[in-house]
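Coordinate-derived values only; no laboratory data. This is a predicted model, so every value here is computed, not measured. Cβ atoms are built from the backbone, for glycine too; each structure is taken alone.
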Structure 1
């Protein structure tokens, strides 16, 4: 994954700001569009990349009811949903860059107000998202009752304390229980071709294991990926951003001649296309886990300061989530702090490589025995 996708978009996107980005995503003045060509629904989701991927079932459900929706995303997340059948338009909001502060918020709100949306859905429980919908004068605004900004919503939905985030987000639609639409990405032929060229150019054979050792949260990084690489059999491909290059090189060095690093060399979509070709992905509790879910690749997910019961675990029947079950201090936060609050980081240090090797063998074996890979 390229650095600009983690750090707020390309230099050109940051230079243009909200006004420029709106111009690049729509060639027409939005206020001039006839009602038949506007989306009635706006979804504002400016959280982390994994959260955006897990929002796709909500988008699919809303599109089934109202037609394709417009989505406000960060520049980093924008490419993930371009071309998705549930999305009419991606609107980038560089909330930490060119569009930071009240001026940027008002600028985007004015542009959205011209589109005259009937409804806004707010899966991200933030004041900034709520203010954007309010300033855009969207008459119906639906969000979670436990949001700090819930006073600004016209419809407040109870957020379940248990269950997966996918089902929690679907509650915003008011839909009854039942099967959820799949977590999905609309990868293109070009994405697949780019992934294929990268793999072929390095001579990576089929049946490789993908490894994603990085995380923006320090305590979520399992420290034994090099030992895992040395113990696993077969080819390995390391996935990550430019900031993960150092970790990736350590993994590659542990398996000389059969491991390759894609860290910083591929876009998010291309990384997802590489993951799609892997027999299994080994990852921390981070965005690649959800990319794998979207493309149907089995997962071995390593949880330390967080736990799957918080709602962000893998969803596949063959997936495995690993963690140190005997620690009373888990989970210690919603995301995972930069450093262990107790100073020992036992949740990760005491999870040995042998345990993960066995999990990979079990998941890969189940995948090889299955005739059809299920979509998650």
Structure 2
């Protein structure tokens, strides 16, 4: 359930929520009006691609900036409305992709299962959603989770984690730990189990791996990360260098989640963790995102630690671009690379390539899409010819 519907979480009155939604609509209109003055035709891609990037960047920046300025009770009320809207719009799209949805709970943690409609499941994913540790819900990830399910033929549980500021660290990590342990106790084969996450969910996945290393869990099949927030110090050069290029607000909040804990402490800072025990890891991020430098350092640490690593850095793309621009060429490359990664890290007897949509990720039009700024920089520690990597 979205945070606003949890017992004890404050919410604003409906007149205030309606006023806030009107204000949000005004902000988005203003964002669209600013686009022509941002020179949207400039960039390394063609005009449709550059325009799509400019519109997405401007609207998401405005959405995040406005939402984060609201008092928490008003924020939760607006979030509830958006969650309800996603609950109406996204399920039919998921069904159109041949993916079923089922609200459920694992070890008392609510969430949504996304499964191939034909029942042909090759493995399981525990997905930890992003949202800066304070926002979003499993229903808001309906289309992206359905795409992941379709591309990989894996069943996906998007956990509805407790979020800050109502539940600061380590509440979300505790939820992730109990879900993972419950899946293993229920008989999920660890050689077919992946942990995935985007943005703050990627950072939480790193915290989960840190916790697993200290409890000596049986190794899982792999970790999949999209633009992971692996460093909460936020002091890398790309934080300022890419502030005008990314979709994130310039003042990324972390205090509500950390609640007094040092951002450099190992459980929340993957850059200072011992990564030698990590399972095979896939990392996808954009060259223009604010987290770029910390993710590059993280990937380098994985490789130096001997972890089977596949890293995809897309030029001209921003934070979590496969979620926000699924039709882009960059997202299609990420789709193909992810399918190959998953296929290469399932047990030998089941290395049958997942069905990949020839037109790319969810939302892609038939045929070639807008041309982006050229191929990604692919870095890998191994070949994908039978033993993982790329």
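Determine which structure produced the value -12500 for helix-only ellipticity at 222 nm (-39500 (n - 2.57) for each DSSP H run of 4 or more, over all residues; to 500), calculated from the coordinates; the candidates are 1, 2. Structure 2 accounts for this read-out. Match the computed value 38, 19, 18 of semi-axes √(5λ) of the Cα gyration tensor in Å, for residues 83-306 alone to one of the structures 1, 2, and report its label. Going through each structure in turn, the value belongs to 1. For which of the structures 1, 2 does the calculation of distance in nm of label points 7 Å out along Cα→Cβ at positions 187 and 243 return 5.4? Source structure for this number: 2.
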